[in-house]
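Just below sit the structures, each encoded as C-alpha cells.
A short reminder: the numbers here are calculations on the coordinates, not readings from a lab. Keep in mind that this is a model prediction, so the values were computed, not measured. Cβ atoms are built from the backbone, for glycine too; each structure is taken alone.
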Structure I
Amino acid sequence: MIRLRHLFLLATFVVTLTAAAPVKHKFTAAEQQQISIETPGLFSRSDAFNVDFSSFREKEYSFPLPVGKATVLNDNVLRITTKEGDAVKAMFDGVVRLSKTHEDMGNVIVIRHRNGLETVYANNESNLVKVGQSVRAGHTIAIVGSRDGKTYCDFSIMVNGCRINPSTIISVNSHRLRKQMLTCRRNGKYVDITSSAGNNRLMAAESMDEDPFENDSKFELDLSELDDQSWAFPLPDAKVISGYGGRRGHAGIDLKTKPNDEIVAAFDGVVTRSGPYYGYGNCIVIKHAYGFETLYSHQSKNLVEVGDKVKAGQVIGLTGRTGRATTEHLHFEISFKGKRLNPTVVFDCANKTLQQSTLVLNKSGKVSTRKNYYAQGKKSSSRT
C-alpha cells in the first residue's frame, strides 16, 4: 500500500469537496491555474473508488510518447525522452482542465479523466488543446519540447492532487498498461493506493520467460509494486545472526529461529538444485523471473525436488545444520544474472518486508537502487 501526501506544485489552495462529478467541462479559476489540486466530488459518494485496468480495451489507453524512452525521477515524474517534433498523446479519455505556460515546467497540460485520475504533460513545445476540450486516449494534445539540449516530456499521474509513481499503473520499459485493479481510498489527509495485480504479478511464474532487456539494457523493478502474493520473507520469525560481506566475504545472510523451522520460497520460481552441495549441506536453488535466483542452505530436510514449480510463501525445507554450520539456521542468498546481491537490497530484514525502493537492473548484471520517497508505509508479508 502506498500512502500519499498532497504535493502542491504551485501555491497551496484549500478546496472543499463537492458533489460534482470528477469529469466536467467547466472548471473554477483555481482548477484552471493550479497543477496540483484536489478533485471536487472525487470522494463525495464513498471514501474509495476502483479503476479496473484489466478491462481496458486497446483504444482506451495510450502511452504519451509511444517511441520515447522513459525514466522515473525521484519526484514520481516520468521523463520520456524522444526526438524533436514528436506528438504527445493523451493517456486516457478525459477533459482538459489546464493548458498554460508555467515558469518552471514550460507549457503544461492537465487532463481530468473519467476514471478519477489526472495526468500531467509538461515541457511541451506547444499545447494543442484548450481548457474544457474533450479528448480521447491517443489524441494528440501537444508537441514535445526541448530544454538544455534534450527533448522530453515530463509526465505524471495524480490522484486528488497527489503524484503517484507511474510504475504503479504502467510498465516503464514496455509502455504497457498493467492489467490490474487499482483502489484509491481516502484516509484523512492521505490517499491510500493499493493494487491487485491478478495475472500480471511481478516476479510471478508467468514472467519466467519474459526478457526485460529485449529492447533496453536497463530494467527497473519497483519493489513496492509487488503484491502480497508475489513475495515472502524466507524465514518469517528469524533474526539475522550474520550479515552479507565482511572480512569473510559472506555470500549471503544467516537467519536463525529454531531447529526444523519452515523455510519458504521468496518468490515464484522453478527449483534448479535440491540436495547436498559441499559446505552448503542440504541446498536449494530456485530460478525466478528476470534473471534472479535464490539459494537456501543447511536444511535438515529439503521438501522440493529439481523441476518443481514453487509459489512465493510455499514451504520448501526445514532449518538445520548440515554442511559447514555450527548451529541450526538458514543461509540465504540472492543473485542476479549469476552475480551475488546483498539480500538486504531486496528485503528489510528487521521488519520482514520488502525494501521501499526501485531496483535498476542492467543487462550486464549490475544492480543499483533508488529509494522510493513517496512510500510512507511498508508492506509486510502475510505469511508470518
Structure II
Amino acid sequence: MKKKVFYWSPHINEQIATVKAVVNSAFSLVKYDKNYEPVILNVFGEWNSLKNLLNEKNLNFKNLINLNIKLPINGFIKSRIFYTFLSFIILIPLYKFLKKEKPDYLIIHLITVPVLVLCFFFNFKTKFILRISGYPKLNFLRKIFWRIASKKIYKIFTPTEITKKMLIENGVFSEDQIFLLRDPIISIKNLNFLKTKKIDDNFEFDNYILSIGRLTRQKNFQFLIKAYAHVKQEVTNLPKLLIIGEGEEKNNLTEKIREYKVEKDVLLLGYRNNVFQYLNKSLFFLLSSDWEDPGFVLLEAAASNKLILSSNVLSGPKEFLYNKSSGFLYEKENFTDFKNKIKHILNNIDSKEIYLKKVNAKKNSKNYTIFYHYKELSKLL
C-alpha cells in the first residue's frame, strides 16, 4: 500500500516561492517513487487557480473548506489578520480530516499554528514534519509553544544549514529532530526547454543588469534603485537595470525611479512567466533582498550560468555562494560596497575570476534539482 504524504501549505499569493517548492517536492515523489501518494491540501481554495498545473504533474489535491472571500494578497498586516482568522476556523475541519484520511506524513509549510495546536491536544498516527525557513522570530510565546509541540513533531526540515544551526542554538527542538532538506527548484529538462524560448520581438535590450522578485519590502528594491542611481553618477555607460516582478511596492518604486531621475535606466517590467529568457540576455543577476532561503531566482540564475551579485544577508545567498567563491556579496545597505562591487564586475566581466564564479555557482545549483530533493526526502521519510 502506498504511503500518503500530505502537504499543508495554505498561501494567499501563488507567486511566492513556497508554492513552487511544494509542487516540485510532491512532483518528485510522483516522478521517482511509486511507493508514495503525495496529496496537496486545498485548505480554503488557494490552490484552485493552480489546478491545471497540478493536473499536468499528476498531483492530487483534497479540499478542506471553501471560503468564498477575497484574499488579502498585499499588505503585511492584512495577511497576518487573515492568517490568524484562518488558524481559528480551520481547527475542527482539519481535525476531522486527519482522523478520516489518516495520512502517513503531513509536511507543514507556512501557517503552522492550527496543525501544532492539534498535535499538542490530540494523538494522531500521522507523522508531522515541520518545515522552517529563514530566521523565524522566536519571541517568548512562540519559543514555549514550539518547545511543547516539538514532542509531537516527527522531524524538522530546513532549506539551509544556517537556519538549522540557528534552531539548534536556540534549543527549541532537539538536534536529532532537525534535518537539512534543500528546496527542489531546478528541473534540468524544463530549464533547457525554457532557455530556448525567445523574448517578445519588441524587447530591444541586451547586456543589462537583471533583478527578479515580488515587489515587496523583503526584496529591498528601494535600496537597489537608490544605489544604482549613486553608481550611475560615477560610471559612464552603466548598463540598464531591469526589474521583473509585481507587488504592493510598485507605486513606491515608480516614485523612487522618478525621484532619482533614472526613468530611462531603471525599468519595471512587471510579471514575466519565463524569466530564463531575460536571464539569457542579461550581463549579470543582482539580488538585493533583506532575507532569502536562498532565493529561487538566485538559483535559477546560477543554473543559467549567470554571474550573481547578492546582498550579504544571514541566510541562503551567503551559504549558496560559499562565501564569495561562487559569486559576489555586498554588505547590506552599504552604498560604497555596492558601488565597488559593480565597478569591479564591469571592469572584469570577461576575466577568469568571474568565469570560475559562474562555473562554481552552476555546479552548486545541482544540489537544488528535483531529483536531488527526492533522494534526500526519501531518506528522511
Structure III
Amino acid sequence: MYSIPYIAIIIIFGLLSLFWIDTDSKNNKQAYSLACIAIFIFFFGFRGFICDDWINYYPAFQNCSFDKVSFNLLEYNIEWGFEPGFTLLMAICKALTNNYHFLVFICTLINVSLLLFFFKKRLDNIPLSFVIFLTFGGYVMSTNLMRNSIAILIFVNALTYLEQRKLLPYIGLCILAATFHVSALLYLPLYFIINYRYNKYVYLGLFIIANAIFLLHLPVITIILTHILGDVGGLVQMKIESYTSGNLDEMKTLSIGYLERLFTGIMIFCYYDKLYELREENKVFINLFLLYILASFMLSEFSEISLRVSNLFICAYWIIWIDMMECFSIKNNRRLYICFISLYCVIKMIGNTNLITSLYDNVLFGAKSFEERLYIHNRYSKQ
C-alpha cells in the first residue's frame, strides 16, 4: 500500500524510456527529459515528512542562523553535527522563509540539476537513467539523505576531472562535497586508484574474496582492529565487540540485495572487455563497483558503517546497469534484460517503501504536520 506512489513513478519513467527509444526526434526527447524533471521535482521537491532523517533536519532548520555557520570543515556544529556547506544552505533558506519544506525543495532542485548534468554527459536515455537511479540508492538519497545526496552528486560530476587527470578541479569539488557531508573526503584518494584498467582476474579475485568474507561471516576487520589496538587496553576491545555484537548473526546472507550484487559482479566479469569497448571511462565505474562490493561485504560486521560507506560508490550501478544492455548483440537478449530490469526495479522499490515511514505526503495537497508524522514514526518504531 505504501509503495503505490513510488511504483507509479517508476512505471511513468519506464514508459517515458520506451517512448524515448521509439523516437528519433530531438524535440520529443527534450520533452520527455523535461517531463522527467518536472515529475521528479513535483514528487520529491514537495514531499512531506517521509522516511526518518527529517526528525533531525526539521529542528535543526528551525534553530538555524548565520551565526551558527562554521567554515572549519572538520568542526561539526555542536548542536546537530552538520557540515558548514549544508549549514550555510539551511541558514540562507531560513533567512528567506521559516518554511522547512522550502529547504527540501531547494535541495531537490540542487540534486536534480547535478543529476541531469551527470546523465547528459554519459547516458542517452534520460528516463531510463532516472529509473536506475531511483532503484539503486536514488530513492533513499532523495528522501532520507539530504546532505549525503548533494555530496555524492557533486562527486559524480567531479569524475570528469578525474578522467581528464585534472587534479586541482577534482580536489576542489571533493572538498566542496565534503562541506555537505564529511564522508566525501574518502573520495580524495580515489584520484590515484580508480582511473586505471586492472586485469579482469584481479577484479575477479577481489570479488571472490569479498564474497567469501561475507558468506562465511568472517570478522576480518574486528580481528585487525583488535590486533592493532589491543595493546591500548581491554576497553577498546570491549568497544569493538559491543559495536559488532549481533551484526554477524543477524545478517541476511542470501537476501535479494546480495543476489543483486552477485549478479552484477558476475555480469561485469563476463562482459569486462565489452564494457571497456563501449566507453573507456567504464574503468572508473567498474572500479567504483568493486569498491562498493568491498565496502558492503568486508565491512559487513559493522552494518551501519558498511551501508554508509558503500553508498558512496553506488553511482557505479547508474552507468553499468544501462551499459550492460549494450553488451548483448542479440536483440531478444536485450529485450529480456530490459524486462528483467523493469521487474527488478519494481520489486526493489516495493522492498524499499513497504514501511509506514514511507507513507507519501505532498505539501501541495495538505501533508501531515511534523508532530503528526513524529507520532506515527515513534509509534511504528516501538512496535
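A few comments on the model shown:
- For -12500 (helix-only ellipticity at 222 nm (-39500 (n - 2.57) for each DSSP H run of 4 or more, over all residues; to 500), calculated) the corresponding structure among I, II, III: II
- Largest in FRET efficiency 1/(1 + (r/R0)^6) of positions 190 and 310 (r between Cβ atoms, R0 = 25 Å, to 0.05) among the labelled structures I, II, III is structure III.
- Origin of the value 1.0, where distance in nm of label points 7 Å out along Cα→Cβ at positions 214 and 262 was derived from one of I, II, III: III
- When distance in nm of label points 7 Å out along Cα→Cβ at positions 126 and 278 is calculated for each of structures I, II, III, structure I comes out greatest.
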